[in-house]
Structure I
Amino acid sequence: MSAARSAGEAAARAPQPPPTATRGTAVIELRDVSQWYGNVVAVNDVSFDLEPGITGLLGPNGAGKSTLLHLMAGFLRPSAGTVLAFGEPTWRHPELYRRVGLVQEREAVYRSLSGWDFVRLNARLHGVADARAATARAIERVDLGAAAHRATGTYSKGMKQRIKIAAAIVHDPELLLLDEPFSGADPRQRLQMMEMLRAMASEGRTILFSSHILEEMERLGERVLVIVAGRLAASGDFRAIRRLMTDRPHTFAIRSSDDRVLARALLAETAVRGVELGDGRLVVRTDDFGRFVTAAPRVARDAAVTITELYPLDESLESVFEYLVSR
């Protein structure tokens, strides 16, 4: 076999990068998608599009985030509705994997393999022309060069997450699906990975990452999809969603030197919807978080009452999601 023929066949086997999607082009499309397992509904009538850039999939544990990622990756056939990637159905479409990288939250690495061998194996499975160079680039991008030749069984959880990301990007995918990618990472590692994902998005890629931590969305997500109990509760610009979460009704508990006097004084405030006395504390309901926390100390001072404790009763992420669903 001639050298020219060998080179030609190698080039044919190597993944050919398709035209990069541009802003305004839907890379992923979900239309009326549902997924159920027996009597359990994991995803319920969800529709959205994903465009190039970074999108956060936010929701409590068990909300259906992983199921949605598996549907988009083609691991699951939707029970109802349509899931498209690059205009094609994701189910039973193996050619899709040349353009997609996936990192699953609970996916295990091969403990006996070094990080280098694990990433290089993925490069070879994707038919990357220069697997060695691609492996080096991917490992350097996740900042694991110093540990590349150690067995992955010796890695911390954060390091395992990063080596899985390296394996997922080794073939230079256009679409990257990440399930809780920052789990186990320390603050420095999180910042480094966020910078890496921003850089990849700036190159025209589409990145979807799931999280149940609001702060991760605030620091990285340009757009957010809020999933609760398998339903799409809200979607759009993160700042608008955050305002919606902040502007919702809030409930506070207050302990003071005289709860009855403070209750009467607070009822005169327009930001206060109602008060309730009992259990050695004062429970206050408000429609305006910012105005209330500013007014409460002033009202207490004017009433000659000392506030000894003030704390929210409904600040869990689950309560925020329940509010969004009920709207």
Structure II
Amino acid sequence: MNGLRQAAEDYLALRRSLGFELLTPGRQVRQFAAHLDNLGAAHVTADLAVAWATLPAGAAPYYHWLRLSAVRGFAGYLHGLDPAHQVPPADLLPRQYHRSAPYLLSAGDIAALIAATATLRPALHAATYRTLIGLLAVAGLRPREALTLNVSDVDLRAGVMVVHGKYGKAREILLHPSTVAELAGYARLRDLEFPARDSTSFFTSVLGTPVNQRRFGYVFTRLAARAGLRPLTPRCRPVPMSLRHSFAVATLVSWYRDGADVDARMPLLSTWLGHVDPADTFWYISASPELMAQAAERMARLYDTPEETS
């Protein structure tokens, strides 16, 4: 390995030594460096960066911005070593991001998804996806957070789970006794199947290795189809993250129905979900028509004053 590909590996090693994960950005930096090496380019230029970042042409503008953002960090590192490398300006591509409406699952939808796992073979494969879907539904984890759980992160005796979220932040989640029982049953089956496996991941594939996130998404799509869940639009379809969205919305709906002070409780939900910015949690209010109606009704009651009589 030589040229910009080697420089990319050096750059990523340095950033990761400082605590950055750089999963998707790291992959993009490697792809960009390989692209320039294949072109025979010795230096990064703004034109080359933009030409690569805006591929494929039909992708969303935000995706192009993300690709250029990853490249900018790498270019800045190279510029410090050799000023001949150009750093693309931060505003070269617009940061246009529109969150898709989430596909919200009802309790019946989730039950149908879990029932569909019974069609999977062998038994451990079915148990892995049944337990994963159930955990995501009742704990509101990001799919990656569940898939990266280690055995040491799940304390079944104490009923506590350590979740490793974004930006290297960890949080503790309290588990309901019924959830503990499901996780304990899965752990027994897993250890019976693989008593001496090398991996320390809590969830395992049929090979004894950690469950791959892309594979999880593929199997989830098959299960959703078997459960009769159909996309509402091309961008609003059942995906693993739908379980997290549904957990958040269901929690907020229950608070509104109970007459709770939602604004006061929102930081609790933000902490539970692992949100750094509370605005990410408030977004869920606009994600559901029922929540919008509840919020509007609450606002009307707060500001409704009796008319003055003369």
Structure III
Amino acid sequence: MIKEKYGKVVKGLGGLYEVRIDDGGSVSRLACRAKGVLKRDETKVLIGDNVTVSIDGSTPDGIVISRISERKNSLIRPPLANLDYIFIVFAAAKPSPVIETVDKLIAIAVHNSITPVVVVSKSDLGSDAAEEYASIYRLAGIDTFVTSSEAGEGISELSDYIKENVKEGRTSAFAGASGVGKSTLMNALFPELTLATAEISRKIERGRHTTRHVEIFDIDSSESTGFLADTPGFSLIDFARFDFFSLEELLPTFPELLPYVGECRYADCAHVGEGEDECAVARAAAEGKIAPTRLESYRSIYRVLKEKTSY
């Protein structure tokens, strides 16, 4: 007789998945593989998927993931499904941040109805730089935290934010480039996780990939359980290679630009090469109402997507 259980995929490595099963408050984890049809690219199981696990003692596999529930969203990088929050971590220094990559990840999150939260780490290595970076995203209306795992700065505030928002089954992820101190920060926030960490390479100022796979952990608050994913570091989000969203969908992923769009001289203004006299968005950036780096990131993504549409 086939039994079915429902759970969340919390880990996957080499085709073997770990599914978290909650049977009325009794939590267990099952190791299993995916049914054949769920191994294809278009239907491949992702960490964060809510799935049905079929248990059949009469088959060689015994336990398999037989069905994936409808996803609220899914990401290519980091490869996760059903996210509610994404904590985008970058260092104030060592390594220096690539702001355009941060902005790309924010845009992808907004497009997928995921709440982005910016976390500037290693403030002890550059407090002025940390506050300057933070001001960019606070101006954009994004929840932003300045932290230092070494000095303990911002840890309690960020922990409180996570416990307040990542609960009642909501899923979040920490993402960012290698070497930004992501795992160290997560350990400071949640010591029970005891994630592996690594030193920065002095030659290239980039971290070794301490986290080599995506894994989701339980976060227990006083009210309920939420989920937090640790992800491998990465340094490139390629809009030319991957279809994150279309050119027509770009503008809403930079919400702080929207109030000025209708004020441009020309209705078809693209906000890319126009001057301040013609483009209200460019004028807002010049007046400090929009961070210039955010507008530059928008323009950079626009050019890439425009070139793709011309093929």
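All of the numbers you see were taken from the coordinates with simple rules; none came from a lab. Since the model is a prediction, treat every value here as computed from it, not as a measurement. Cβ atoms are built from the backbone, for glycine too; each structure is taken alone.
List of remarks:
- Label whose coordinates, when P(r) over Cα pairs in 20 Å bins from 0, in percent is calculated, return 26, 50, 22, 2, 0 (choices I, II, III): II
- A value of -7000 for helix-only ellipticity at 222 nm (-39500 (n - 2.57) for each DSSP H run of 4 or more, over all residues; to 500), calculated from one of I, II, III, originates in structure III.
- Structure from which 3.8 was derived, distance in nm of label points 7 Å out along Cα→Cβ at positions 56 and 120, options I, II, III: I
- Winner on mean count of other Cβ atoms within 10 Å over residues 80-87 once structures I, II, III are ranked, highest first: III
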